[in-house]
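Right after this note come the structures.
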Structure I
Amino acid sequence: MTDSTPATRRTVLAAALATAAAAAAVPPAAAAPLAAPAAFRRARPRAGGTTVDYHAWTSATDWRSGTGRGIRATAGPRPGISIAAPAGTTDYTDPHTGRTAGWEYSTWTSPVHRLPVPASELVASWNAHTPAGTWIRVEMRGTYTDGTDTPWYTLGIWASGDEDVRRTSVDDQGDGRSSIWTDTFAIDDTGTGLRLAAYRLRTTLHRAPGTDATPVVWRLGAMGSDVPDRFEVPATAPGVAAGIELDVPRYSQNTHIGQYPEYDNGGEAWCSPTSSQMIIEYWGRGPSAEDLAWVNPDYEDPQVCHAARFTYDYQYSGCGNWPFNTAYAATYRDMQGIVTRLDSLTDAERLVRAGIPLITSQSFMASELDGAGYGTSGHLMTVIGFTGDGDVIANDPASDSNEAVRRVYKRRQFENIWLRTKRYDANGRVRSGTGGICYLLFPAKPAPSQHRALRALGIR
């Protein structure tokens, strides 16, 4: 999104269209309630001062550590979980089509993960293959710092396609102390000191009855964070990526204005899928000609239209659902994607130096980012490098043409609009910032230098 209207993503609950999704027949709980850990106390930040923790289950050992019902954990080059024998059947009424169908299901529930620093927000992300006739639900249940538990919250109903079910977030979820805002779990009032101390994730794999089809989940993880409120962030000096620019394709979202308005009014709001498509193609992946056959042949860069369609969240009514974008990237051969936060441009430089571009989320007034030429309540762009002086080289999809996508933004301005959690809008009202949210898309088997850069950020 690149407009100047106040953001509604996490400040106003959408209409109750998806209430039916939350109340739809959900398989019986796969695990007992979380045991309240003794004497949760507010921890100190980990080494380096970060309040961000990304944790995922990806290995054969990880999958065996969880609780499965009807689940098969497989080893091999890319360990995952799939349906071995259904644990039962359930009906699901799709709130966006009104269609009710029966599905076989199996569930996998992670062990409890205790956050090094109790969190005020959590965003899950996953990588999965969902062939025709299959889909997954991702949920989380947490324990607060007072030892009580959250409900099981749905964080996404997802399929790579849109024929069997419509991928959707679920609104109107909360317990009076926390809420789900599209793709984000958030403590309602951080001023009380309440935080999320631990959580577990659950995924339910569904398939059409009587078939052998099965989803396969390769990665299931979440980023928990407690980024302090701040209008300004400390300045960083140019670092290890000074003078490095990655050769990332350039696509403009604005060349698609008016195309396929059923997907969030066309290209004017397609910053997220356009950015994702740039990075997917940087890694040498992309849709086939057959995949793109549905796109009007008169449209340039049909792969951007394709990305918009297959990242679209039918409840959010947009293509900006963070984990839906990373899950889309992981539908391509040997790709994976996660949502996390970074603490500084120094972290971003380590990634760029290793050859990993990133997609950042930010909001700002036009006067706060020289050269942008617009203000926005929420926008995604890619960081592809740094000048010799440390300024940010970005592929900004909010450009009038592909040729105009490459921009250079002042380091100090960029790091502040990306990393802050509070800002003023053009009317002087306080609004929220994203606090360093980013997508990382990278190969299933990254190069050794890339693996080291990711591990340094707690990503494996």
Structure II
Amino acid sequence: MTTDWQSLREQVDGTVRLPGEPGFAENSFAFNKRYAGIQPAGVLSVATTADVARGIAWAREQGLPVVARGGGHSYAGQAATTGLVLDLHGLNSVTVDAERELVTVGGGARSGELYAELQRHDLAVPLGNSEEVGIGGLTLGGGVAAVSRAFGLTCDSLVETEVVLADGSVVTANEVEHPDLFWACKGGGGGNFGVNTSFTFQARPTVASSTVLLIWPMDDAEAVLPVMQRIMRDAPDRFAARIGASRAGDDDGVVSVIGQHLGPAAELRQILAAALATGTPTTVEIEDRTYWEAKDYLRHETSGDPFAVRTRTVGEPLTEAGVDTLLTALRKWPGSGNPDGAGIALFTWGGAINRVPVTETAFPHRDVLFLISMDASWSTEDAEEVREANLDWLTQLHTAMGEHARDASYLNFADPDLSDAQAAYLGPNLERLREIKRRYDPDRVFTFPQSV
């Protein structure tokens, strides 16, 4: 069957691009180059919500799979397809109602575009630490920010969303209209129930902040990790940190702590006193910053070369055996040509995240202290055996940590190699999400390997 691209061009206000045409690659690629070999049949860069509906209907008529692409940052390459990509980046408007502290953003906006407008009004919404990540994927998978222990998840600030359904209809979902769909959009995952073309968030005033960056040599890891875990278990909700250990190239690696405190640096230094007295830190940066300076300080960048991430969760600090399992594995990392290397990280959750009942939103991880993230990376220039060695190493580490942590995993760190992924991502909310999927997408138009 010949695909009728001309008919799509005639129906939409946006731009249709085919392989080899200008703009095709940059509007369809997956950020994670692990999926660089997946090429879509075509890309529709939409101009309006109506274009999204027309694109879905056309793809169904043509028998093509269809996926939406916001920032393209899915760890599992879920915006990559051999069918039609709906490139949403044209839907990037941001409107702020300063009096009610509400912000409405187009479904294709990146976090940086939303941050810029929020800063003009000095309002905060808990967002991630990469300005290129799409607001849609971030929100629909939950969205954990450096301020989430105080402000909650990104999806906890959501008050309304516009969704184009599989049948082409456009609905508004909130607590009153389509409340089941609204519930599912608060942590149930992007790409499952429709294409979200706008989001409205309840913002709040910013808070003067301080930040921390601490670095130790790897030899201090066994001493630092238990101390930092205890500190974070007892820390006020105003402080959140990422506790990490990493290696790259042939180096021995480092241990690090980076975080944000919604309070003064003097107070933060007191919170971290036990860690500062542990080992021999080579970097100690604890400084007062504005909320926006803290956001910039915490910005995260990677090479974008191929990588893989696996996660587990714990409700209490890891035992000595759990810490030993992580560090022993890290010291045996097989190496690669990617400057990002490999690492383990404990992201501190809890606080406001855990004060929401587990079934109140689709996001199920409401009893977690640390998200344990384990990652490996390699270069596009590395031999195949390097890629395989890194993936084998990561799988073995993830399996070994099963003795010390839960099977629960974070949907926004999507893992294509995770068995029983739906249960790990969605836990006790999975069955309700399946019912909502049957209600809004009975023909499974929106489907991918880990979809509901």
Structure III
Amino acid sequence: MDISLAAIMSIVALVIVVIISCVNEDLNVGFLSIGFAIIVGGVWGDTTGAKVLGYFPTSLFMILVGVTFLFGMAQTNGTMEKLTAYSVRLCKGNTAIVPLIVFLLTTFVTTIGPGNIAGTALMAPVAMAIATRIGMPAFLMTLLVVGAANGAAFSPFAPTGIISNGIIAKMAAGLGIPADQLSGLAWKIHFNSEVAQGVVNIGGFFVLGGWAWIQKQRGAALDINELAPKPEPFNKHQWLTLGAVAVLILLVILPGLPATKGLFAPAAMNLLSNVGTIAFILAGILMLTGSGDSKAAIKVVPWGVIMMVCGVTVLIEVMDKAGGLNAMVKMIGAISNPTTINGVLGFVTGLLSAYSSSSGVVMPMFLPMVPGLIKEVGGGNPIALISSINIGAHLVDTSPLSTLGALCIACAGEHEDKAKLFRNLLMWGLSMSVVGGIVCYIFFGILGL
């Protein structure tokens, strides 16, 4: 296989970035990636630094900022915390159904927009406090919270889903996907994630002690006010925030439905062109009505992750122009066929994500390979390959090396042996690279979900 020096150097730069992201979390590899991209493009790719900076995914950046800022306001004004508290009270003290309530609530909270990291940050303190009161092992509660958060992470309203859909939109033409089908594709990828994460994590919960725990809880009940104290009623600003979230969901879903085509005027469609534009308008309304603290919301926007995604995307663009991406496609394609490629991608992305950022490094690295991989192996379903990359990259996030696993350990009760919890979650998380490969091979290679 002939490969140019520019392609080799772009691959070397990416490998260095991935290694650094694995061994040093204090360095933001997004900024590092842009620096490497300028060097590789200028020295070996005959590309000016100004042109390299033009590869910055401005649209993706703005969508992520708009959505995370809106939900930052919902988080800092207490709306999400009260919504969570009221939802937990639905179990009415019946401890046996607490696992179901926690899983569904985490799924809902993540789906409507905050994303998997913010969803886990909201749910972990509540869920772990409840686990302590009802005698559920923290390990089992972590499987529920992280599994639900990652399953819902690819919602079109959530940051991880936005990252995935933004990259897919750029390569849609190469995959033969019409622009008007992208919304449906986003929901299909979200559904695939929910199914795979649910099967693995709920299955793990039952097999590793959850079923035995539920059997012991039958008939047991606690005072709901002890389990989850009733919060203060929503105030007018929080009701307005809930209304804004509901409007966001409706305005993203409705324009894409066949029954509503032609219902929205062209001027309205200009305003509702994507989830980011809607989020900025709604955030502006919350600010002008005094319903949100913009300074506090800005502080909770995950700037580091956003820059990581955008920076790595710049390096991948340079790598693509230099021929490095095509070389990596050929390497993976040489050991795969249209069926096994799903398992290979699930395993490799899981292995890298165990030590690196799933959405910040692994997804921007592998998703652009999908069109090339389909050509290289002589076929394959693009939705299946995209789902394999996304799911493989996120199944390992129960590991304490990830933000989600670490949040759950930090919130675990004082009675828990946290060293043992760390080891158990580490073994589970690392094993998910193998499990992810098997699940992706079966679900997307054999069953064709």
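Each reported figure results from applying straightforward, stated rules to the coordinates on display, with no laboratory input. Everything quoted here is computed from the prediction, not taken from an experiment.
Work out which structure the value -22000 belongs to, where helix-only ellipticity at 222 nm (-39500 (n - 2.57) for each DSSP H run of 4 or more, over all residues; to 500) was derived from one of I, II, III. Derived from III, not from the others.
Relative contact order in percent (Cα under 8 Å, 6 or more apart) was computed and gave 18; which structure, I, II, III, did it come from? This figure was derived from I.
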